[in-house]
Structure 1
Amino acid sequence: MKNQKPVAIEEYNEEWPKAFNIIESILSNKLGGLALLIEHVGSTSVPNLAAKPIIDIDVVIESMKYLPGVIKKLDELGYVHVGDLGIKNREAFARKDVYVPYSSEGYVKHEHHLYVCNRESDELKRHIMFRAILRKYPLLASEYTNLKIQLSREFRNNRKAYTEGKTEFVTRIMNEYKDVL
C-alpha cells in the first residue's frame, strides 16, 4: 500500500455535519430523483465520537439498474467510479481533486469517502444500524472512541490492522444491540 496516510484520530468536530450538509446539497441537486437518500454514516456522523476526519457518505438508490446514470452524474461532479471493492451492492467513488464535488463556488470540500448503495445493501443497513446504536448509547460511543485511539497509536502506519482491530467490537455491538433499536 503505497503512500498511505497515517491513521490520525481527532476529537469530534462540530464542522463534520456542516461539511456533510454542503456535500449532500451538491450531490442532491445533481442526482435529483436518482438518490432516495444521502446518508452521513461512519464515525463523523456520531456526536462526540472521535474519528479520522474523513466523512463517509452513502448515496442510496432504488436499484443498481440506475447505477450507470448515477456514475455519469457523479463524473460531472468530479468523482471516479472505482468499483465495488469486494462489497456487493455498494459502489465506491474517488475524488479527482480536493474541489470535488464541483460546485459554482469552486472551494475545497472536506475529505470524504463516497459510496452508492441500493436500498437492499447489507453494508448500508450495517452502517445505519451501527450509527443508530452509537447515537442511542453514548457510553458505547465513548468505549469505541477509546478503542480507536488505542488502535491508532498501535497501528499508526497500518490502516488495515487499525480497521481489523475494530472488527470484534463492531461485530459484538451489532449482535448485542440489534434487537433494541
Structure 2
Amino acid sequence: MQPETVVRSERPFDGKLIRVRVDTVRLPDGRERQREVVEHPGAVGVLPVLTDGTLVLVRQYRHAIGRALLEIPAGTREPGEDAETCARRELAEETGYRTEALWELVRFYVSPGWADEELIVYVADDLQPGAMHPADDERLEVVPVRPDEVPGLIARGEIADSKSVVALLAYLGLRLGGKRVGDGPQS
C-alpha cells in the first residue's frame, strides 16, 4: 500500500504528556487531506502474577471518563527510558512489587487512526513485595483478581481500558493454549 506524503505540518499543541500535530498529506491519487496526530512517547503495562496464579490489578480514578477502572499497572516512558526499566518502575510505584522476571506479552498501537502511541505489555512473576510509592496525584488500590474472574469484570465494564483488556485476554489465551507466558506466540 502506498504511503501518504506529508506536504506540511503544524504543531498547535505541545503539552507535558502529548503533542498534537496537524499534517497536510498528499494521497497516492494526488488529493490532499488533513491528518490530526497525537504524538505520545510510548507506554508500558505490567501484568503481575503471584505464585498461586492470582493477578495483581489496580483500581484508579480516570478523570477523562469520570470514574474508576480496574487496570493493569502502567505508565508512560520517560525520555530515553527503555521499556523494561519503565515496566519495573511502574510495577514498584503502583503495586509495591519488584521483580527481575519480566516477559514481553504483547505490543500494540493504542489507536493508530489518530495517535502514534505504542504500548508494550510485560508479564511479571517471581514477585517480591514492598511498599507502593505512586505519583503524588495518583490514588491507587491494589486488587488481587483470580484469572477466572476476568471475563466477568470485562463484561461488567469494571475492566474497560484497551491496555488491560488486550493484556488480560492475551495472557488468558496463552494459558488456555497451554503455553507459559514468555514462551512467545504459538505457531
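Quick note: the coordinates plus some simple rules give every number you see, no bench work behind them. This structure is a prediction, so every number in the text was calculated from the model and none was measured. Cβ atoms are built from the backbone, for glycine too; each structure is taken alone.
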Origin of the value -0.71, -1.28, where log10 I(q)/I(0) by the Debye sum over Cα atoms at q = 0.20, 0.31 Å⁻¹, for residues 62-117 alone was derived from one of 1, 2:
1
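I have 9, 32, 32, 17, 9, 1 for P(r) over Cα pairs in 10 Å bins from 0, in percent, calculated from one of the structures 1, 2. Which structure is it? It would help to have the intermediate numbers written out before the result.
Working: 1: 9, 35, 38, 17, 1; 2: 9, 32, 32, 17, 9, 1.
Computing P(r) over Cα pairs in 10 Å bins from 0, in percent on every structure in 1, 2 gives 9, 32, 32, 17, 9, 1 only for 2.
Comparing 1, 2, where is distance in nm of label points 7 Å out along Cα→Cβ at positions 14 and 158 highest?
Details: 1: 3.9; 2: 4.4.
Between 1, 2, the highest calculated value is found for 2.
From which structure (1, 2) was helix-only ellipticity at 222 nm (-39500 (n - 2.57) for each DSSP H run of 4 or more, over all residues; to 500) calculated, if the value obtained is -5500? All intermediate terms of the calculation are to be shown ahead of the outcome.
Values: 1: -14000; 2: -5500.
Answer for the origin of the read-out: 2.
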